[in-house]
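Each structure below appears as structure tokens.
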Structure P
Amino acid sequence: MYRILLVEDDEVIAGMVSRHLSNWGYEVRTAEDFHDVLKTFVDFQPQLVLMDISLPFYNGFHWCSEIRKLSKVPILFLSSASDNMSIVMAVNMGGDDFVSKPFDMNVLTAKIQALLRRTYDFAGTSSLMEHRGAILNLSDATLTYGDNRLELTKNEFRIIQMLLENKGKIVSRDAIMTRLWENDDYVDENTLTVNITRLRRKLETAGLTQFITTKKGLGYTVE
């Protein structure tokens, strides 16, 4: 079952499209927080996005651009603004196709099926983890926060991944070292401390202060 994120502020259209696609066997989630569509995207991890252009707060071009910083997921624009400039803008921002309103549901379904087939017959999907606006991409070991994109070392990536997998829980130093040993890298207490310190500095350069909290004598946590 493919997951489709629908970013449409017209409740009538959103309900109609959602019901139609659900009947075709797709799992559809409709965006509700138009202040932060990106958080909904990361939480749901859709395999296709249906994006309206005219939205509250930020338009669809903005959210398409933000999604493209993280993912190559196909994005199909839905809009009543069907002039050539809107279509060119949609493509330039990273959109894969464009459907003008009003549209025929069967045409929309055919376009969705074609996009999914072209995308996932040849490529897999990437996994993302989000916390406090920071997004960890598991497919390329990068962390994005705002306009900052951090390249993480192998150990930094494994440490932050483990902490995010256990958000709100304390992860002991022994557990982290065991995770790093799984890849045949011997890490002692001092090496772990150095890695944590470097990771914190890297996060701070991107504006993520106090992202990792030390629980003295216990370990580390992200809260």
Structure Q
Amino acid sequence: MNTATPHAQDTQCTLFVVAAPSGAGKSTLVNALLEREPSISLSVSHTTRPPRPGEQYGRHYYFVEREVFEQEVADGIFLEHAEVHGNLYGTSRTTVDTLLGQGCDVLLEIDWQGARQIRQSKPDCVSVFILPPSRPELERRLRGRGSDSAEVIARRLHNSREEIAHAHEFDYIIVNDNFETALDDLQGIVRATRLRSALQLKRHETLIEELLA
């Protein structure tokens, strides 16, 4: 029986879950956060979607064929998995549990469906939903990528309504209007989480015993 995750979450690490509609700027915010907070480990997801220009296998995603992904689902390797915009995405259970068991904070960049599954299996996770400042801005960002067809953009805009309808399920909501402000807010959530009394009492158990002596 694997006890790494409960032990890690009871002591010094946290599982962060960040979700957003496509085009809200989630990946850009997450990458900037990881530069500011290098102690957080990003769990790289598996996906059946083709790589975009500049994306690398194992760094951005593990790009696999649908048949391979479906076999991985059958083998139970995923902590969560979902179909998003016609493509399959999943998070490796072993990767997350290993990192948490090593005492590392872990961040998952997933959709609302996967986030719901994570909250059910790991209720101590901290979940954040990123909102765009407006629908016109969301559309502008999607078109500005220059990597998706008009059909794909239309589907992502349509699906964004359902995705945003689940924002209330998350612990925190950030509006990504001004990037630096949104990044500060995201980092603030991380830092505040790390200062929760349950974590601090474990981290500084010896200090507190000395102060009470």
Supply the structure label, taken from P, Q, corresponding to Rg/Rh (Cα atoms, Kirkwood Rh), for residues 45-172 alone with the calculated value 0.97. Q
Highest-scoring structure on Rg/Rh (Cα atoms, Kirkwood Rh) (candidates P, Q) is P
If you work out relative contact order in percent (Cα under 8 Å, 6 or more apart) for P, Q, which one comes out largest? Q
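No value in this document is a laboratory result; all are computed from the given coordinates. Please read all numbers here as calculations on a predicted model, not as lab measurements.
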